[in-house]
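Below, each structure is written out as structure tokens.
Derivation of every value follows stated rules applied to the coordinates shown; laboratory data play no part. Being a predicted model, the structure only gives us computed values, none of them experimental. Cβ atoms are built from the backbone, for glycine too; each structure is taken alone.
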Structure P
Amino acid sequence: MASSFFERKKREDEIKREGRLPPGQSLTLKFPVLQYGPIPDFDPSTWTFEVWGEVEKPFKLTWDEFSQLPRTKRVLDIHCVTSWSKFDTEWEGVSVRDLVDSGVIQLKPSAKYVIQHAEFGFTANLPLSVVMADNFLMATHYDGQPLPPEHGAPLRGVVGAIKDRSDLMVPYFWKGAKWLRGLQFTAVDRRGFWEQAGYHNEGDVWKEERYG
């Protein structure tokens with residue numbers, strides 16, 4: 001136990017020197033599981049993913065169809081509002097920007113925000129500019145393996161920091177919804193589940209915007 005503590009502290013000090021540890025955060029070598037409510041069941045034969053709102057052509061995909069979308073990988077530092085941070089995490093999934101650039105999603109000029117809709121009516125809101133950036137991904141895999149149920153399988157939104165990319169807005173990890181089932185593009189912002197419960201609407205980790 002002592003060796004684990006010193007290993008974590010040594011790594012945390014390295015991260016601090018690199019300027020990658022946001023204020024009020026501490027490094028974890030584990031991957032804590034936090035959620036509100038139960039873990040949903042996943043049935044690939046009935047699962048669907050929907051895109052609607054300020055788009056030219058709303059659509060719905062089956063799991064097989066979603067699995068055929070172009071894929072990409074990201075290495076992200078993730079920061080939880082409860083003060084833990086995990087660094088250099090590896091994710092694989094679908095980039096919203098790639099879907100827009102390829103014409104799979106055709107946005108109307110009025111699209112300014114994105115509401116992530118997940119199981120049990122859970123929602124998380126982000127500006128379109130963040131969802132279209134390199135540090136947002138609809139992830140199906142973590143660390144080379146399919147997501148486990150407790151981390152949002154089969155699909156979750158993931159948002160974090162990319163090393164040496166100070167140009168990116170980095171929200172806390174709650175801004176990526178577990179058990180994602182659809183994206184609604186909107187002209188105006190709509191607070192998500194945790195924002196309605198008192199969390200900060202933007203959640204910038206470097207500004208320590210934890211609560212509203």
Structure Q
Amino acid sequence: MTTMLLKPEYLQFQDAGGVHFGCDQDWFRGFWQRKAGCGPCTGAHILHYFQQSGRVPRLMDIRNQQDFIHLMEHSWGYLTPGIMGLNSPYYMQKGLDQMLRELGSSLKSQVMEIPSDADKRPDVHAAEAFIRKGLAADSPVAFLNLHNGGIHQLETWHWVTVVGLSGSGERAVLDIYDNGNNIKVNLSQWLKSTTRGGGFVYAIDSQE
């Protein structure tokens with residue numbers, strides 16, 4: 001079973017360097033922004049997807065890298081990392097909800113926290129159901145990974161954007177956009193091996 005955003009290509013654009021799968025925190029101008037800007041990048045993805053799909057008023061047109069940087073800067077104003085970065089899914093919820101509310105949107109964030117204590121974590125089926133609900137509502141899912149569990153393509157202490165989920169249970173695989181790249185991560189493997197947890201966040205209409 002595969003669940004995808006209806007138009008993942010909304011988050012893709014092409015320039016002389018090829019196809020970018022979303023933005024890259026290295027595009028930020030400031031050193032700390034480049035170091036800790038993964039959360040604001042993920043927020044920019046979500047906002048851009050919603051404006052492209054007509055679910056929020058259009059804040060700005062995104063045609064190239066420079067345009068996306070302006071949107072990243074806007075997102076930074078709401079999702080400003082502290083000394084430990086944006087290290088809780090509830091920080092994403094708070095900033096994203098404020099950003100959407102100020103655009104007059106009724107979309108509200110939903111959160112699934114993944115505790116550092118493995119005994120308190122949801123199992124893969126519960127996590128899969130949560131992620132699928134967001135994707136089925138055509139909402140990009142923000143994924144906070146505080147430890148990659150040895151999954152080499154997944155950066156530790158990092159936010160990424162989930163655009164799809166294929167398979168189920170032990171074979172559930174997340175389709176992720178991260179710093180311009182498209183990567184695949186086994187959800188069950190991460191849940192079992194991460195030592196610090198993280199969480200998932202998406203925004204849907206409060207009536208859904």
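Which structure, out of P, Q, was P(r) over Cα pairs in 10 Å bins from 0, in percent, for residues 118-157 alone derived from, given a value of 26, 48, 26?
Derived from P, not from the others.
Let me ask you something else. For the read-out FRET efficiency 1/(1 + (r/R0)^6) of positions 6 and 94 (r between Cβ atoms, R0 = 35 Å, to 0.05), a value of 0.85 was computed from one structure; give its label from P, Q.
This figure was derived from Q.
Taking distance in nm of label points 7 Å out along Cα→Cβ at positions 22 and 70 as the criterion, which structure among P, Q has the greatest value?
The maximum falls on structure P.
Can you say which of P, Q returns 2.9 when distance in nm of label points 7 Å out along Cα→Cβ at positions 46 and 102 is computed?
Working through the options, I get structure P.
Okay, moving on. Assuming 10.7 is mean projected area of the Cα convex hull in nm² as calculated from a single structure, say which of P, Q it is.
Q
Another question, then. Assign the value -10000, calculated as helix-only ellipticity at 222 nm (-39500 (n - 2.57) for each DSSP H run of 4 or more, over all residues; to 500), to the correct structure from P, Q.
Q
Which of P, Q yields 4.0 for distance in nm of label points 7 Å out along Cα→Cβ at positions 14 and 150, as computed?
Structure of origin is Q.
Tell me which of P, Q gives 27 when you compute relative contact order in percent (Cα under 8 Å, 6 or more apart).
Attributed to the structure labelled Q.
I have 4.8 for distance in nm of label points 7 Å out along Cα→Cβ at positions 30 and 110, calculated from one of the structures P, Q. Which structure is it?
P
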